[in-house]
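Please treat every number below as a calculation from the coordinates, not as lab data. What you are looking at is a predicted structure, and each value in this text was computed from that prediction instead of being measured.
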Structure P
Amino acid sequence: MSLTTDDVKKVASLARLAMTDAEIQAAHAQMSSIFGLIEEMQAVNTDGIEPMAHAQDLAQRLREDVVSETSQRELFQSVAPQVERGLYLVPQVIE
């Protein structure tokens, strides 16, 4: 993709950036190198390569999803300052 300084000025205008001519030239060089890298990456033949979620082939060790704790709701609510119909009452913070 061919990028001109007018394109950089337009992008800067859309982004509401005030840029000097030197900054526009620097941004043009940086953006051109980024687009060059993208063109190189698009030129690589990726036929037959499966998409992957991670660069390394890792597997997450998972445990069984079983209940390991007993319900202590009544105990916790017995020491709460204010409880009503099974709900904790807290002071209003936002007016």
Structure Q
Amino acid sequence: MTDEDPTEPIEVEITDILDLHPFQPREVGDVVRSYLDAAHEAGLRSLRIIHGRGVGVQRRTVRTLLERDERVRAFGDAPPGAGGWGATWVDFE
């Protein structure tokens, strides 16, 4: 048994990579929005969001959020060595 409380927020280091694997699907929207805010505030100009390949639900969620964010200049599939269609690169304005 662990002493971790599942209701406690998870603290994520702000780098140029966000891996969504540790999060529940219902958390993805909030996690991505919060991460975009923190990454932009930290001055990052680009980042990579790893959502996995699966059936594409998280990928669609991530890309819908990116399409609606005015700070995002461009995004697309990561290069093959960086996750391919299992990850999305993002460039900020």
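Given -9000 as the derived value for helix-only ellipticity at 222 nm (-39500 (n - 2.57) for each DSSP H run of 4 or more, over all residues; to 500), which of the supplied structures P, Q does it correspond to? Traced to structure Q. Given a value of 14.1 for Kirkwood radius over Cα pairs in Å, for residues 27-66 alone, calculated from one of P, Q, which structure does it belong to? The correct label is P. Quick check: 19 is what I get for relative contact order in percent (Cα under 8 Å, 6 or more apart), calculated from one of P, Q. Which structure matches? Here the read-out was taken from P.
Have a look at P, Q and say which one yields 17, 10, 8 for semi-axes √(5λ) of the Cα gyration tensor in Å, for residues 11-50 alone, as calculated. Mind showing how you got there, number by number?
Numbers: P: 32, 11, 5; Q: 17, 10, 8.
For semi-axes √(5λ) of the Cα gyration tensor in Å, for residues 11-50 alone, the value 17, 10, 8 is produced by structure Q.
Quick check: 22, 16, 12 is what I get for semi-axes √(5λ) of the Cα gyration tensor in Å, calculated from one of P, Q. Which structure matches? Each step should come with its number before you reach the end.
Numbers: P: 57, 31, 9; Q: 22, 16, 12.
Attributed to the structure labelled Q.
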